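Given below, in the form of C-alpha cells, are the structures.
Since every read-out is calculated from the coordinates, none of them should be taken as a lab result. Owing to the predicted nature of the structure, the values given are computational and were not obtained by experimental measurement. Cβ atoms are built from the backbone, for glycine too; each structure is taken alone.
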Structure P
Amino acid sequence: MKKIGILLGILIGFGAQAHEDSTAHRAFQMSFFYPLGTKGIDAPLYVNNLSINVLGGLNGGVNGVEIGGLLNTNVGDVFGFQVAGIANVTKGSSDGIIASGIANVVKDSSRALMFSGIANVVGGEAYGIYSAGITNTINGSFTGIQTAGISNFTNGNSFGFQGAGISNTNAGNFVGLQTAGITNVNTGNLIGAQFSLINMAKNVTGLQVGLINIANKYDRGVPLGLISFVKDGYHALELSAEESIYANLKFKLGVERLYNVFKVGFTQGNGDNLLTYGIGMGSMIPLGERARLSLDLSANHLVRPNTNAELELLNKADFAFRYKLGKHLDVFAGPSINVYVTENNAENAALTPAYTMWEETWWNGTGSTSIWVGGQAGISVNF
C-alpha cells in the first residue's frame with residue numbers, strides 16, 4: 001500500500017506540474033451524476049487533483065486521481081490514476097494508470113497502463129501496456145505491449161508485442177513479436193516474428209511460423225509452415241527420377257533458405273503400379289554464381305490399387321548438387337537416404353528395394369522397416 005501511495009503521489013505531482021498554468025485548476029470535486037455535484041453545471045471548466053463520481057461525472061480534466069462508480073468523462077486531459085465501473089471517456093490525452101470494467105476511450109494520444117474488460121480505444125499514438133478482454137484499437141503509432149482476448153488493431157507503425165486470441169492487424173511497419181490464434185496481418189514491413197495460423201507481412205526480416213505464411217520478400221530469416229508463399233522468393237517445378245520412385249513431380253515454394261516441398265510420383269512394386277504423394281521441406285546453400293547444394297526431407301505415401309489402406313511410407317533425405325543452366329533452369333543430381341516403413345512384411349510390401357543396408361521385421365511379424373542409400377537426378381524450372 002505504501003508503494004501505491006508513493007506512485008499516486010508522483011502521478012498527482014506530475015499532473016499538477018503539467019497544468020500549473022491552468023486557470024481552472026481545483027484540488028477536489030465530487031458529483032453524484034452530472035450536474036449534481038460540487039461544481040454543478042460548470043464542472044467541465046475545472047481540472048481536478050481528486051475527482052470522485054458516485055455514478056458518473058463530467059469534468060474538465062484530471063491531474064491526479066479520479067474514481068467513478070459507473071462513468072468518468074473528461075473534456076480535457078487526464079494525468080494520473082483513473083478507474084471506473086463501466087467506462088472512462090477522455091476527449092484529450094490520457095496518461096497514467098487507466099482501468100475500467102467495460103471500456104476506456106481516449107480521443108487523443110495516450111501514455112498509460114490501460115486495462116478494460118471489453119475495449120481500449122485510443123484516437124492517436126499510444127505508449128505503454130494495453131490489455132482488454134475483447135479488443136485494443138489504436139488509431140496511430142504504438143510502442144509497448146498489447147494483449148486482447150479477440151483482436152488488436154493499430155493504424156500506424158508499431159514496436160513491441162501484440163498478443164490476441166484471434167487476430168492482430170497493424171497498418172504499418174512492425175518491430176517485435178506478434179502472436180494470435182488465427183491471423184497476424186501487417187500492411188508494412190516486419191522486423192521480428194509472427195506466430196499464428198495465418199501470417200502476412202510485406203518485407204520480412206525475421207521469422208513467420210504458421211499454417212500459411214505470406215510475404216512480399218524476405219530480407220533475412222525464414223518462413224516455417226505448411227504453405228509459405230513469398231512473392232519475390234523461391235518457386236520451382238521439378239521433374240526427377242530415382243531408384244525407388246521412377247518419376248517425381250515436385251512443387252517448391254518459400255525462400256531458398258527454407259522452402260516447402262509438395263510431391264506426386266509414379267513407381268512399380270510387386271507387380272503393382274503405385275501412385276505416390278508426399279510433403280516435406282528443404283534448404284539450399286549457394287556455392288557460387290551457378291552452383292548450389294540442396295537438402296530435401298520428405299515423407300511419401302505409396303498408394304496400392306485394390307487394397308485396404310495400409311501404412312506404406314517412404315521417408316527420404318535427398319542431397320543434390322545443382323547447376324544453373326540459365327536464369328530459370330537448373331539440373332541436379334545426388335544421393336538419397338531412404339527409410340521405408342510398411343505394415344507388411346518384406347515379401348508383401350509395396351516396394352522391393354534392390355538392396356538394403358538394414359532391414360528388420362517388426363515384433364508382431366506383420367510389418368518391416370528398411371534403410372538403403374539410393375540416388376536421384378532431375379531438372380528444375382524456377383519462376
Structure Q
Amino acid sequence: MSTLAKIIVREWKRIFRLPAHYLVLLVMPPLLFFLYAYIYNEQQADHLPVALWDEDRSAVSRQFTFLLQQVETIRFTQQVGSIGELEDLVRRGEILGAIHFPKNMERDIKSRHPVNVVVYTNAAAVVPAKLIYKEAAQVIITAGSGVILQKFVKTGMEKEKAMALVQPIVLNAYTLYNPTYNYQQYLVPGLITVGLQMIMIMVSVLLLNYETTTRTQQQLFTLAKGSASAVIIGKSIAHLTIAWLSFLLVAFVVFPFFNLGTASAAGKFFVLYTLLSLACIGIGVMLSALFADTMLATDAALFYTSPAFVFSGFTFPRWAMPWYDQYYANIMPYTHFLDGFFKVYYMDLSLRYARTEMGYLLLFIAITFSIAILLYQQQLKRLKRAVHQPA
C-alpha cells in the first residue's frame with residue numbers, strides 16, 4: 001500500500017507538471033464543455049427563413065399565412081411567384097423552405113375537393129427541414145379542418161356533430177423526455193461525455209510509454225519494485241481522481257448553469273461515469289503497454305476514439321447500421337455508457353435498468369487492465385535484465 005500511495009502521489013505531480021497531462025486534463029475540459037453548451041444556447045431552431053408562394057390570394061390563404069406566422073419555427077422572409085424563383089433562393093441560402101398555396105384553394109376546400117398544398121424544404125439541412133414540415137403540416141391541417149367546420153356550423157349543424165364529421169378521429173401525441181425538442185438538453189450531455197472519453201483515452205495512452213520519453217522509467221521501476229500491477233493501478237487511481245474533478249465540473253457547474261438534466265440523477269450518473277472512466281483508462285494503458293512508440297500509440301487511440309459519437313447510436317440507431325458497424329460500436333465503451341446514460345439520466349430510471357450496460361463496462365475494465373498488466377510486466381522484466389546485464 002505504501003508503494004501504491006507513492007506511485008499515486010508521483011502521478012499527481014506529473015499531471016500538474018507535464019503539459020501533455022495538465023493541458024488536456026485540467027485546461028481543455030472546462031473550455032470544451034462550455035463551448036459545446038453555448039453552441040446550442042438558443043436551444044431550439046426558431047424563426048427559420050421560409051418563402052411564401054400564394055397563387056390563391058384568398059381570405060383562406062391569408063388566414064393560413066397568418067396562422068403560420070404565429071409559429072415560432074417559421075418566419076416568412078420572401079414572396080415568390082414561380083418554382084424557379086423558389087429554387088434560386090434555396091441555392092443562394094436565403095431560405096430553408098417554402099409553402100405553396102395553389103389556385104382556387106379556398107373554393108376547393110369549401111366544396112370539399114382535394115387541395116394540394118406543398119411544403120418545400122431543403123433536406124440538405126435535415127433538422128430545419130423536419131421542423132418546417134412538422135409545424136407547417138400541423139397548422140395547415142388544423143386550419144383546413146377549421147374552414148370546413150365553419151361551413152357546417154353556418155348551415156345550422158351542431159358544433160359537436162360538425163366536429164365529428166370534420167375530425168372523426170382525435171389524435172393526441174405526447175412527447176416524452178424532451179417535449180420541447182431542446183437541442184441543448186439533448187445534444188450537449190452527449191457531446192460532453194464523448195469528449196470526456198476521448199480526453200481520458202488520449203491521456204491514458206501516455207501513462208506508460210511516456211515514461212520512456214521523459215526518461216523516468218528506471219525511477220518508476222525502482223519505486224514500484226518491479227511490479228507492473230502497482231504501476232498501472234497507482235497511475236489509474238491518480239487519473240480517476242482527476243476524472244472525478246471533471247465530473248464535478250459537469251454535474252454541478254455546467255449542467256446546472258444551463259439547466260440540463262435533473263439533480264436526482266447525479267448519483268447514478270456518477271456510477272456510470274466512473275465505470276466509463278476506468279474503461280477508458282484501461283484501454284489507454286493497454287495501448288500504452290502494447291506500443292512502445294508514443295506517437296504510434298496516440299495514433300491508434302485517435303483512430304479508435306474518433307468515430308465514437310457516430311457509431312454510438314446517439315444520432316442514428318445502431319440497429320439500422322451494417323453489422324460490421326454495429327460490431328465496431330460494441331467494442332467502444334462509450335456505446336454502452338450511452339445506453340445506460342439515456343436510461344438513468346434522461347429517463348431518470350434506477351441503476352438496475354442499466355445493469356447490462358454496467359456489465360459490459362466492467363468487462364472492458366477487466367480485460368484491458370489484465371492485458372495491460374501482462375504486457376507491461378514483460379517490459380519491466382526486460383528492463384530489469386538490461387539493468388543487471390554486465391557492461
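Taking P(r) over Cα pairs in 10 Å bins from 0, in percent from the coordinates of each of P, Q, which one would give 5, 19, 18, 15, 12, 10, 9, 8, 4, 0? Computed on structure P. A value of 21.2 was computed for mean count of other Cβ atoms within 10 Å over residues 118-125; which of P, Q is the source structure? Source structure for this number: P. Of the structures labelled P, Q, one was used to calculate relative contact order in percent (Cα under 8 Å, 6 or more apart), giving 6. Name it. So the calculation was done on P. A value of -1500 for helix-only ellipticity at 222 nm (-39500 (n - 2.57) for each DSSP H run of 4 or more, over all residues; to 500), calculated from one of P, Q, originates in structure P.
If you rank structures P, Q by distance in nm of label points 7 Å out along Cα→Cβ at positions 46 and 350, which sits at the top with the largest value? Please list the in-between numbers first.
Values: P: 8.3; Q: 4.0.
Going through P, Q one by one, distance in nm of label points 7 Å out along Cα→Cβ at positions 46 and 350 peaks for structure P.
Distance in nm of label points 7 Å out along Cα→Cβ at positions 102 and 158 computed as 2.6: which structure among P, Q? This value belongs to structure P. With mean count of other Cβ atoms within 10 Å over residues 262-269 computed over the structures P, Q, the top value is the one for P, the highest of the group. Determine which structure produced the value 6.5 for distance in nm of label points 7 Å out along Cα→Cβ at positions 38 and 222, calculated from the coordinates; the candidates are P, Q. That value comes from structure P.
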